[in-house]
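*Asks:* Structures follow.
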Structure P
Amino acid sequence: MVSPNANLRVSMVQTSLIWENPAANCAVLEEKLQILQGKTDVVVLPEMFLTGFSMGSEGADFPKGAQVQWMQMMANRLDVLMIGSLKIKENNQFYNRMLAVFPDGKIVSYNKRHLFRMGNEHTFYSQGEEKVILAYKSWNIAMFVCYDLRFPVWSRNVDMAYDVAIYVANWPAVRAHAWSTLLKARAIENLAYVVGVNRVGKDNNELVYQGDSVVVSFKGEEIVHLLNEETIQTTSISKELLIDFRDKFPAHLDADLFELN
């Protein structure tokens, strides 16, 4: 039985991506991820980690397609919860879909709510409608994708429903300051850990990415900050410290009440 105060080991996979080539990305990642065998609980990959942030149908998969099956295989092999977003086609619509794949093959999915207008994402992908929070090893984990980070109401931790928020992203270097600042803000205001995993390198739109993947504490302090390089880093976060801080500083009890329409 897992202790309710057990630590959670989270591995951030900060990597460059091969444009619209799922098979090649799978091959590269499969080799890289071998080092995590038996050493982590959660593996977090960037947004659209098998295609890059592209608007076409190239590289899209189906809900039970080969890319999803690859995630299931890796989650089982590594005995981890594997998280990342894919380009998914379902019912003649495309979604930027974040998947959380359990070691036993179970899948929890979240369709990106806020589509990046400045990149015309809203013209190709369909908008998600529901916030998703999953339970894993006594932790409640909220799922968000990239541009969602700019919208605090969507990330709001109502009644302390989640312990850690995970944001996967393709967030360009030109807006790196906003990325780092907003991740800290979401952690502070929601009294929760925040994990933000971004890519590195350059995509076919000539956008440059510098990583800056982080794990942020519930106080807004950076526990780990990755530099502009391809790397995998595992960090342990403490449920006991989180609960203790919420007990001593229950700011959520004074939060304003409202509902999303």
Structure Q
Amino acid sequence: MKEKLYEIPMNDAIDANDECPFCYLEQKGEEELMDFVLGSCASYMESDTREKTDRAGFCRTHQKRMFEYGNALGNGWILKTYYKKLIIEMQEEFKTFSPGKKSLKDRITGKKAEETPLSRWIGEKEKTCYICDRSFELHERYIATFFHLYKKDASFTEKIKSSKGFCLHHFGDLMRGADRYLNDEERGKLYSVVFPLMLQNIERVSGDIDWFIEKYDYLNRDADWKQSKDAVQRGMQKIRGGYPANPPYKQR
């Protein structure tokens, strides 16, 4: 069966034999977004891109990854217009600010004061991130593609059966997606595939961690590491997703 263009990344992720295909896609997608924001295409010099990054900003995690990426000048340009917009908004917020009143009783009992427009404005600033938001959109499309392939391509189901399953974080997304994209019968068939798959692979990683620890016993110093040398980072990934041992992604 000939692949459609949008199906290729999902199939590639399953074929990669990673601990979780969605972690694989998440990393690839984030790297592509970093290249778009700060790479040689210089999208940060385009007014429409800067308008979007000025509006959304970046979370603490992606701000750090952008710094590690290595394009100091590009980061500087992004910050330049973001700060200009921030100053204008801040002046307006300060101009209209009125502190909430708190009674003596509230101070004694420690009752939380009502949120002010200023605190709401700051809170809204911390809710958005250009890379997080775009990554979420990509992830939602990949979830939809997963179920599209699952329903139309029997060979895709066979590939899932022989995969390493999913991290617990993305498995939760998959279960929520099943409720959205599958009927009762289709969900039942999916559960019969992924439940034993998940348990089998969680047990496999648990066994690798056990042997990793046992290898530090002097009695096992000459024994084979088997599959346990990278058990700690894979064990972390299997629970929360991501790649804790990966170095920073840098500009090429």
Structure R
Amino acid sequence: MKTSGNTILVTGGGSGIGLALAHRWHDAGNTVIVTGRNAAKLEAAIAGRPNMTAMSLDVTDADAIAAFAKDVVAKHPDLNILVNNAGIMGAEDASAKRDLAHAEATVITNILGPIRLTDALVDHLTARADSAIVNVTSGLAFVPFPKAPTYSATKAAMHSYSVALRIQLEGKVEVIELAPPAVRTDLTPGQSTRENYMPLDDFADEVMALFAQQPTPEEILVQNVLPLRHAEANGTVPQVLAMLKSL
């Protein structure tokens, strides 16, 4: 993946990991489009940044995704990189019958959203040079967080989807998976101040260094996520699960 001269679309780019990476890609000489549902956050994200654009998008709305794809390609015909970053996470107690509204919203947002947006843009991307799709998953794709079973399952699904998509788009579109560890963001209440979570700026700096490698790794993995990514291969899943259970 080129480090500059791209036109990059970042979903969920108004806050957290999406915002941090969008700003770094913009600083590196890329045109960046950020999307999300919070217009105020999007406007703050692009303030004072030429060649950075905000466009509203609700990734849970299939019709909105289809309309958005046509609009963004018309406005930004040089678009060559899609970053599927938008996602939600919440704690769940699945030990008894419950309201599944949040679990269902998590599946729609974290799985159907990126699948639908990829589908809407794949023909455009395959026609562009130096094109790439970056799917943001999680270290929890490899060892689940017991308190967030649906979130963990959606990230495992997107890991699998990314592996398969990479094969189907080989030679046409680069498919890269970015699997973060626990990072200090506002993804869940109190997460931005948890001392044992990775500082957002440190995470983003390490990620950008990995993206700068040539060739770009198929999986962007900072050091903090390696214990989860390699737990199965190392035979340490029970120990990592026990650690996650204690959080």
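Every number here is computed from the coordinates shown, using simple stated rules; none is lab data. Being a predicted model, the structure only gives us computed values, none of them experimental. Cβ atoms are built from the backbone, for glycine too; each structure is taken alone.
*Asks:* Out of P, Q, R, which structure matches 5.0 when distance in nm of label points 7 Å out along Cα→Cβ at positions 115 and 211 is calculated?
*Replies:* Q
*Asks:* Of the structures labelled P, Q, R, one was used to calculate helix-only ellipticity at 222 nm (-39500 (n - 2.57) for each DSSP H run of 4 or more, over all residues; to 500), giving -12500. Name it.
*Replies:* Here the read-out was taken from R.
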